[in-house]
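Got some structures for you, see below.
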Structure P
Amino acid sequence: MRQSLPFELSKEQSFFDSLGDWMGDVLYDELPEKGLECRDEQIFMAYQIEKVLREKSILFAEAGVGTGKTIAYLLPAITYARYTGKPALIACADETLIDQLVKEGGDIYKLQKLLDLNIDVRLAKSRDQYLCLKRYEEAEQFMDGEYLDEIAVSIPEGVYGAGGLGLYGARSDYPNISDEEWQHVNYNYIQQCQVCDVRNRCGQTLHRAHYREATDLIICSQDFLMEHTATKESREREGQLPLLPEVSMIVLDEGHLLEYAAQKAMTNKIQDYTIVKLLDRLMVDGLREKTLLLMEKLQDGHELFFDQLRDDVIDTDDERKRIQKSPTLMKLGQKVIETIGELMEEFVFESEMYVIPEYELRMAEEFLDQYEAAMRIFVSQSNAIDWLEETDGEETLVIMPHLITEVLEKKLFSKKIPYVFSSATLSINKDFSYIAYSLGIKKYNSFSVESPFDYEEVMKIHVHELEQAEKATRVASLLEESTEQTLLLFKSKQAMQAFKDVLTDEQKATIGFEGDRELSSLVRDFQAGKLHTLSSYHLWEGLDLPEEALTRVIIVDLPFPPSDPLFDAKRSFADDPYVEVELPFMLLRLQQGMGRLIRTTNDHGTIHILMNEEELKNLPEIEPIFAVKPTFEK
């Protein structure tokens, strides 16, 4: 049900004038009277957003830590949603930060309590964040594990029989299940939900229906927003609803990360064993011999292609491995394309004979369409970026378009609605051209306001000068010196794993590592003091743990972008890769990491940054972003 505005409209004033008056009352009087600080920077930001609502334009809102950015955009977003009759969309950096926004004690919770507002906020999580009943049933048949029993208990009676059907099946419902276990039972991209016989009882379907009815706010990840943007047209052509409903405005929290979410959404993937397993399931009794022979030919051709692909990979420790495309690989790829075309023609006949179950056949057809499109891009020698990585335990060929600016301009920013990019780090020394250029945005408004905190009083920065091989020992020593609440930040999953590998079992037992179980549950335990150390490669931004919940941040490596095909492509198009790609990425991420420490006026603590000889060469560029003068330790 559409909710009323928190203020009266009159003929004498426009909605926007009335909104401005109400925000002034709330931010200058009502919230300070109830214990929140009156912050000039927050008020300035709220009125800049009100201006953007009038103009339906794009705003880069850079506001330092402690400004109160979330409340500054929530007040206009909620009221604009009620005025237009469409929810506002808030897109966070990743899935973990969605739960941070709606947690008890968070800013939405505070506004509801202090302003007596009933805020209708609903979460829209990425598809891989939901249980897939089909994959769960398959895992039960062929796998063992206590996690399957935990999932079984959570499934409502109405799924397989008579009974109720409440919301279920979200990743956050299973905090004790590891990421590796979850990958056996969650949705993945080859599932064809539109022809699934249990789709109306699926947890994902129920959650989708729930958030579509939101009247105030829908919160999702930037990955999911871009997945919606990338698939909207094709889903509508197939008679499906888009993943997200129409919205009144879009807020991009930690908006500097949108480029990477967009590139991820536009990728094509070819997995090693998926197609082999998929075709095996179609080889049922009664299948025409020609169809069977073509399926076997495609399996053989696919395996030969992947064998050659492994030979053509440049062997490194990087997660994304470069491919040196040989003529043999390209010929094998072309043969696979030809075989898919022949097989798809035979599937037309098979569909009329009803030998293959409809769901299995439709899933195979959709998958082969995507496979063929991806392979055509790969063998075409276009400007696409490609690499080999491991996804869901399988070797995966990833193909990504190099330029996403045209796609963003056409599919996302073409809508006449307000867009607000919010972050403490959108510019390099108040210059927004780097982010604007990377997103293809030519016309925008922007502002930058400093943090209101007196960092000299509450924070110390220690720079440790040491060899790379000494870093793990130094981190262990720092952790032994004090049991204060500590966040360890690594530049990559591999860097974190390398640190983990050199620890003793006793040392590992005292640290919560990202990936060991669901991340938001680790964060909750850390905030509650059940863990004293949280180790992560994702939580450079968005994590908000005030006061004694976090008093020390240890940055183990400078967060330069990886040496992988994606960033190599960016470097290749730059006149000066260090100045245009390496340095801006590292500085933005480092600022974000350091910004995890001081979140409120009651916060205090220390930041330790470990630098080897090569990293120390970047000090002249790094020192201007330090909030306090650092001390140096050998």
Structure Q
Amino acid sequence: MNSSALATDLTRWRLSSQHGVHRWRYLTESEGNEPEQSGAEKYLLGLSRQDKKQRGRSSARSFDDTARNGFGFFTRLQLSEGHWACDYGGPSFLLPGLVFAVYITGSEFPEEWKVEMARYLENHVNEDGGWGLHLEGKSTVFATGLYYVMLRLLGMDRHHPLTSKARECLLSLGGVTGIPQWGKIWLACLNLYDWEGVNCIPVDLWLLPSWLPFHPSRWWVQCRVVYLPTSYLWSNRCSTPLTPLLSEIRQEIYTEPFNEINFVKHRNTTAPSDAMRSVSPLLLCFFSVLTIWCNYLRPRWLLNLANRRVSELMHREERNTDWECLAPVNKAFHMVESWFEDGPKPERLRLHREKVDVYLWLGPSGMTSNGTNGVQVWDTAFAVQAAVEAGFAEDPTFSKALHKSHEFLEKSQLRDDLDDPFRQPRKGGWPFSTKSNGYNVSDCAAESLKAVLMLQKEHGYPQLIDDSRLKDCVDTLLLMQNANGGFASYEKIRGSEYLELLNPAEVFDRIMVEYSYPECTTAVLTALSLFKRHFPDYRTRAIDGTIRKAVSFIGNSQREDGSWYGAWAICFTYATFFAVQSLEAIGEQYPNSERVRRACEFLLSKQMDDGGWGEHCSSCYERRWIQHERSQVVNTSWAVLALMHAGYPDSRPIQRGLELIQSRQQANGEWLQEGVEGVFNQTW
């Protein structure tokens, strides 16, 4: 990598989309500049923002004009397949994992990609030279250690200002002996850490009877798909051969010589900068027992049997996701495991290599990894709903865009269940991103169902999805309700919350099992309510019972201050916006509902002097309202919508919020990115 000039010619990048799957590509010299860069590509790369004509505030006079300008801008970014692409960057351990997987398996990134990855880190480095768990986070060993190693593997010299300052920061934090468990695993795979310093992740767990309350099938899917491949890597002590470069890195990331480190003593060492939670004493006891079992008592034949079981489950995950895997973390671990298990030549590794780039995203500040392979279905479903609610569904100006979105939702519906003992039935549902991802998500299915019903049943759009397929979606959603009446994300709750005592991740809370969420519950409840309006005779008793129990969950999860805690965005404004819609669906609004009045009082108590709302991302891990220093358009939108759904009788606070939103619109119709809006396990 030419680290003297950390930039490529952004005008030469092109974004392709096939069946919703996004890939960035850099044009070669022989290709010239064909095809011409589209308006969407220019915007996503930040090139259109350099145009003086795009600058300044909107001159729209009415709220209707503001909405029309905003949706008009948004439709200009729509891709040809009917969906939208965007930066969905996640925690800082995603990109390093993909780079490590490519390095270990002897693959290679194009030079332009390496340059853009380094540019991304250069643009987001903290003043002390390190990086945090997310873009606004303080420097941690986890992020700084992984990013430093990544830069060195990409070819950046240790004396480059970026790596030099990062190393100083890393060593000031104590070096990588204090890196959390997931970091220890990656460093051990790279031969930069000793496996003896990693707490046990035995493959044996996957041989246990599934009725056991702690069997991996009872874990949250995002957790179990990571510990599936890492159990193989740990149990078989998989490390890439030591190279001169790796030997150099060994000497750069520790505060003492590598060969003098007693790694066993650091199994439970987590740097103060990184420890968001402590590993429970119960889990430490289990670690001790399992270490004795794995190192001294387990027969070889049992290890081989467990390896085969894990390999079988991994192959199934790969086939069911077209080798993309659920997300970039397990994708990278799968790719590495395939190299250690099968070697460098097999077809399986080739298929993995072909699907690395589906997670890589290029933006104005460089290339990173998205948290998933995109948000295509999720964004499209809400775009359709926004257009319908704004009165644009039958507007000729937007008709083409909405027809294309309709077609994309039709192509993205999941049409069958999978032959997988651990997967929730999915027939008729929708994924978060693409059909190839293969995972049904409760709120994605519900919001997509609403979008299709609005277009087909209320605005005369072609019936691309017949009634039987809509009913399939409802059948699948009805299977997802939990005992407490709420809905989780991917699956029903399968395990007790006590399983959190076995959570080995020091940086994530509440990851061991699924939980019911106000956001997911509201999405399903409102979808079932809309479906019932158009299909009053279909499974009436089951739908009514589901709605009744869902409302009970919403009521029970309301906090004393009138708010709801949001798990998937920031935070109390987000969840309260959803929860109020649930109550509206059963006829509860401000005049007749005490809990709706409490929700309104909570929101109104947070309105800022300029008429907007501003909630800081730290609300998520503090689990209490943290005021942002500046009002945020997104928080304001959620709060205003909540008051509208609540039927709040005084229009003045709503008017002030709308005026704030209107004042922030740009001349081209867009609203600029402000503070962090999303969250995942209280980390970003």
Structure R
Amino acid sequence: MADSLYGVLTFTNTQKNADRAANLAVVDYDMENLEPPILSVEEAVERSSFFEVPPIFSPKQVGDILKGMDEADHKILSAEIKLGSQYYFYMETQTALAVPDEDNCMVVYSSIQCPEFAHATIARCLGIPEHNVRVITRRVGGGFGGKAIKAMPVATACALAAYKLCRPVRIYVNRKTDMIMAGGRHPMKITYSVGFKSNGKIMALQLNILIDAGLSADISPIMPRNMMCTLKKYDWGALHFDIKVCRTNLPNRSAMRAPGEVQASFIAEAVIEHVASTLSMEVDSVRNINLHTYSSLNLFYEECAGELMEYTLPSIWDKLALSSSFKQRTEMIKEFNRSNLWRKKGISRVPIVHEVTVRPTPGKVSILSDASVVVEVGGIELGQGLWTKAKQMAAFALSSILCGGTVDLLEKVRVVQTDTLSLIQGGFTAGSTTSESSCEAVRLCCNILVERLTPIRERLLEQMGSINWETLIQQAYMQAVNLSANTLFVPDLSSMLYLNYGAAVSEATMVLQVEVNLLTGETTILRSDIVYDCGQSLNPAVDLGQIEGAFVQGIGFFMFEEYPTNSDGLVVSEASGEPPLLLAVSVHCATRAAIREARQQLQSWNKSKGFDSTFNLEVPATMPIVKELCGLDYVEMYLQWRINGRK
């Protein structure tokens, strides 16, 4: 396997000329003594090509797998699932602008989710101290994880070119190149064995997972932990697993919104569906019997289960059944399927339990002489509403000073760009918790400022009877009060790891209804109902948009977005939250339910031709796949059935 990466940078005065020059570049590789490339996880296993997973990212097994299997009435052994990739398709591709500054310094404007990491990397590449580098990120035109690690080489290459040429340099990666280099979501192969009782209660689940990480590690070592956090959403009795992060010669994969968790959500539901099909039970009944009790929740999530009153999933589950009229709609769908030959409907209700990690986040709030307020946060605005929430928090916290004019304080607040020399220890924006952590840092800063302003306010009230915001700030400036405060919010150990609450919602359920056209394989989403525990939302409108956006992106992964590659594994296309994305698996499950109805109808028409109720619906479940599972000769079989019925 090649351990070196070669790059060619071409510099011209226009993007068009740069593209032409880059297309003229020819790289000649020495093929002598090279081993054959590793292009699949199976080949990686044969050649023991793996990335090491640090102990901190290696989850613990749960329960006694042998005992669970022995107590099971039924077993499914060595079932397989394969999952493909997904491209980010953010609006703005990878881009950076580097401008040389005085005293051997470099200013880099980068579209990146972790400016702090780019800052350190650029300094090492240029061989200069970190105080000679400044990375500025005002906002990112869509990220979904693709602007984290993947943006660093673009920013670094841009800085290197500007450093060597002693002039500003801009890099803008075109869409085709961006798709090739981005990597996207991790493909994987899963083999599982499960033991269960006749009533659907699962006693033991054994998973063997091969993750295709590509040619470099990137964030892949965190995948085992992420996957297990989501897979534990059901009470499996005992859960054992062997997860290998495979090193192949394919483009390396990176963080993609809810990395590992989306795949794990699908795996969990696929196991539940398989058990239900084997027992000829309603899938919802199997889900219901395998939901966690508080006792089993503590067994599977021993570090972050929280208090009994915080475990809201059972109440959400029941509330959703009532608000969505789940039972009534289920009966209506059964009647619809009995009376319709060419269209079938399906309905699905799925839970999620999402483990959240809160990270330290810095903030800075300054009040200027005209009483306007400037806010800096370590988090990056990606379109998730971070700045909106930070601005609201600043206005809310400063208004506790209780003086005239604070009602309009929101209009006086401005959130400014992230600057790695102005605000250090910014970390990275990911995991759906940065907005809330940034807001807490802002709140702490505002509390410091309010504490400094309170003595002045009290003296002025005694003298004047009333005081407005502008007068208070003028007096504070005259008395040389420090009106700039910065802090680093560090969550305590008891709240650093938890289930649920805040914008990083961890418990939710959904009901979704779809209709499948058996002649074409077309799937139509008729209705979706989401009950989503958002804790005390900082901005319900923003959070609602995040829920809807994540859900739709999940629909793309599970239903529509194919990731075509050539024989070398390269992409051939030209072209708030994370937890709600996991709920989109319900679209896939509802489609599976509709297909099952179609296959049962086929079975009734031609009893000599077996149509197993257990089948594998691939991801994405595109029209051709759905049509094939419904029966390519559906019309012919119907006509034959009618002819036979007349004889």
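General observations
- For 0.15 (FRET efficiency 1/(1 + (r/R0)^6) of positions 271 and 311 (r between Cβ atoms, R0 = 25 Å, to 0.05), calculated) the corresponding structure among P, Q, R: Q
- Structures P, Q, R were shown, and distance in nm of label points 7 Å out along Cα→Cβ at positions 151 and 471 at 6.0 was computed from Q.
- For 0.30 (FRET efficiency 1/(1 + (r/R0)^6) of positions 63 and 391 (r between Cβ atoms, R0 = 41 Å, to 0.05), calculated) the corresponding structure among P, Q, R: R
- Among P, Q, R, which structure scores highest (criterion: distance in nm of label points 7 Å out along Cα→Cβ at positions 191 and 359): R
- Each of P, Q, R could give FRET efficiency 1/(1 + (r/R0)^6) of positions 247 and 431 (r between Cβ atoms, R0 = 30 Å, to 0.05), but the derived value 0.75 comes from R.
- Test item: semi-axes √(5λ) of the Cα gyration tensor in Å, for residues 327-558 alone calculated as 49, 18, 15, pick one of P, Q, R: R
- Given 5.9 for distance in nm of label points 7 Å out along Cα→Cβ at positions 23 and 367, calculated: source structure among P, Q, R: R
- Origin of the value 4.6, where distance in nm of label points 7 Å out along Cα→Cβ at positions 263 and 399 was derived from one of P, Q, R: R
Each reported figure results from applying straightforward, stated rules to the coordinates on display, with no laboratory input. Predicted, not measured: the structure shown is a model, and the values here were computed from it. Cβ atoms are built from the backbone, for glycine too; each structure is taken alone.
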